[in-house]
Structure P
Amino acid sequence: MSDIADIDDDDAPMGSLTLPLDAWHRARAARMVEFAGYWMPVQYEGIIAEHLWTRENAGLFDVSHMGQLLVSGEGVDGALEALLPIDLSTLKLGGQRYSLLLDENGGILDDLIVSRWPNGLLIVVNGATKWDDIAHLREFLPDEITLNHLDDRALLALQGPAAFAPLERHVTGDYPLSVLTFMHFGRFEVDGVPAMISRSGYTGEDGFEISLPADQAEHIATLLCGEPEVEPIGLGARDSLRLEAGLPLYGHDLTEITDPVSAGLAFAISKRRREQGGFPGAERIRGLLAEGSRAVRVGLSLEGRMAAREGAAVYSGEQVVGQVTSGGFSPSLQHPIAMAYVDAAQAALGTPLELDNRGKRLAARVVPLPFIPHRYHR
């Protein structure tokens, strides 16, 4: 299982916040843990069962801890391009794009999704970093740019190959839900509740993220989980699903000492921005794009049943050549997998390596990412 499943209830500080669905989760016997400053459900039935259900059917995740930020004002595109390596000139209404918040050295402060709303740009940031992100944006955005934290909205993620049908049964709008393709969104009503629905997610499966008024979250969650394809899914399975999908987690696979090139996220830097620069750390990143990085993020397939955890040293012979950043048992593949940063010379597919697990060496080899093919609806 993934590292997040090892969180103990006793680790939660007394000051943890609650999400709009807190009582709803507890009524369904969820095991609640503290994560990113909030009480959140780590599991209901069990992580492996929930993981496999999502891969085969549809799972509903409460991701309301994430920050929904609306940025608007005259010149908003240029103001954000000064902070993100994104080309907003090509982002059309209803479009979404993955991007990175960078420091002056090109280190990653957060990864995020930018959407072109009718009245500005919506940025969805990680829950664990949202207060730092808000402070950073408010410090560096010009005074004429307005930043609104939409803390009166919840965010639900319906993920899995069967996600479309149960949502479509309850959606009305000016156009059908089927017009949405991966990384696009639209305005709809779900059982009469106004919502912004995007075809996106963090599992590698087809799915949707539903931004809606927080006071309507319980009604919509109950409605969707009343459909035969849908079960509530906790934070533990969300972590194992994203690991199989080869998706990095901020604070683990991405940190301030990680750059986009080493992380395998150079696709998030558009051609125009590579050529023109003008974003934090541009010169360093352009150098890495030209010359390559010393260490790169890779996928590792482990032999046996024992998983390697975050922080485990990666060996080539007796030489330490890297470190695991995410690891766990893959319910879909039925063997352990991991992501790690390793020296570029040891990153070729098929390279045999060993991982240290409390003094025991675990055999591994470099494999392609993602571990499980993405099934986005394009």
Structure Q
Amino acid sequence: MKYYIIAGEASGDTHAAHLIRALKKQDTKAEFRGWGGDKMENEGVKLVKHYRDLAFMGLAEVILNLRTILKNISFCKKDIIDYNPDAVIFVDYPGFNLKIAAFAHKKGFRTIYYISPQIWAWHRSRVKTIKKIIDLMLVILPFEKDFYAKYNYQVTYVGHPLLDELKEAEFSARTEFLKKNNLPDKPVIALLPGSRIQEIKAILNKMLQVSKRFPDYQFVIAGASSQPPGIYENEQGIPVIYGQMHDLVSNSEAALVTSGTASLETALIGTPEIICYRTSRITYEVAKRVIRVKYISLVNLILDKPAVKELIQHDLTPENLTKELSMLLNNSEKRKQMLDDFALLREKLGNEGASERAAKEILDVIFLM
């Protein structure tokens, strides 16, 4: 089988890579072409474009880069026609992927969506479009199946791939981690400012300003390999490490995390965290009028409670970060409650094996259609 797969950001690249590995086990003649990142390429995908050239976050950023986005859409459509795959697989990244899915469906290609767009948060009207153009929707959050059922659309819940990814991850002991990265023997606070350049520019500086207020701790930045090192330069001299996000988080007392998949990873690893989010003013003003969920963190959404503190937009200040981080480090009751909530989170996400279940569902729909 020939598969064309599109992921537009770092988390999608990771999840797609695991799906590709599972597909290769069940389809030994599988061939892949697509849009994504290094992890997909390492699994044998002929990479057309890297996600670092695609990650435009927020309304203002999309408007500023509209010409590039339209060129990418036109190029992708032509590339799919030329490749003529047995199925086109879309991994999250809805602004781009839903446009390509409508085209692919119209041209008669099988369309499969792995990791649903977060339309339960906003753009719920997109359900009507999805029902028309997606042959198989595979969801990874437990509440998504019920959400789609309200619109008479049957989807398949396969579980969250992070459970598999974390099971496969190798975690270093604290002494080994510190030695490997030339870090002193002080407790660590992890800074996870995101993988998109817009996120890093908007959020990292707020995180950095807190470091001087905790002299007994060392702060360490988890750098995204897709971004230039210069973007992490800082006056505080806080170090940046690449490719060790899981190790960093597991060896940290707490973490300041940009909202997204990383917040869920941090919770599943079991490190207390604070959720940070900031975007352009126009994007925020539009979003707060249309978003229809109580929380922005996946942790809180899945648990349906404010298990982790969310500091959003104007609330993301050094003063608020200092207050919340102090409580995580010094309030044993608050810390224990958060860790208990993380245990419940893992229970709600269910069993491992999401990638294998997704691969089986994909092959079943291909052979049945």
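The numbers here are math on the coordinates, done by the rules we state, and not lab data. Computed from a prediction, not measured in an experiment: that's the story for all the values here. Cβ atoms are built from the backbone, for glycine too; each structure is taken alone.
Worth pointing out:
- Looking across P, Q, the calculation of FRET efficiency 1/(1 + (r/R0)^6) of positions 129 and 209 (r between Cβ atoms, R0 = 30 Å, to 0.05) that yields 0.95 traces back to P.
- Label whose coordinates, when mean count of other Cβ atoms within 10 Å over residues 257-264 is calculated, return 24.0 (choices P, Q): Q
- Origin of the value -5000, where helix-only ellipticity at 222 nm (-39500 (n - 2.57) for each DSSP H run of 4 or more, over all residues; to 500) was derived from one of P, Q: P
- Highest-scoring entry among P, Q, by distance in nm of label points 7 Å out along Cα→Cβ at positions 113 and 217, is Q.
- Test item: distance in nm of label points 7 Å out along Cα→Cβ at positions 89 and 193 calculated as 4.1, pick one of P, Q: P
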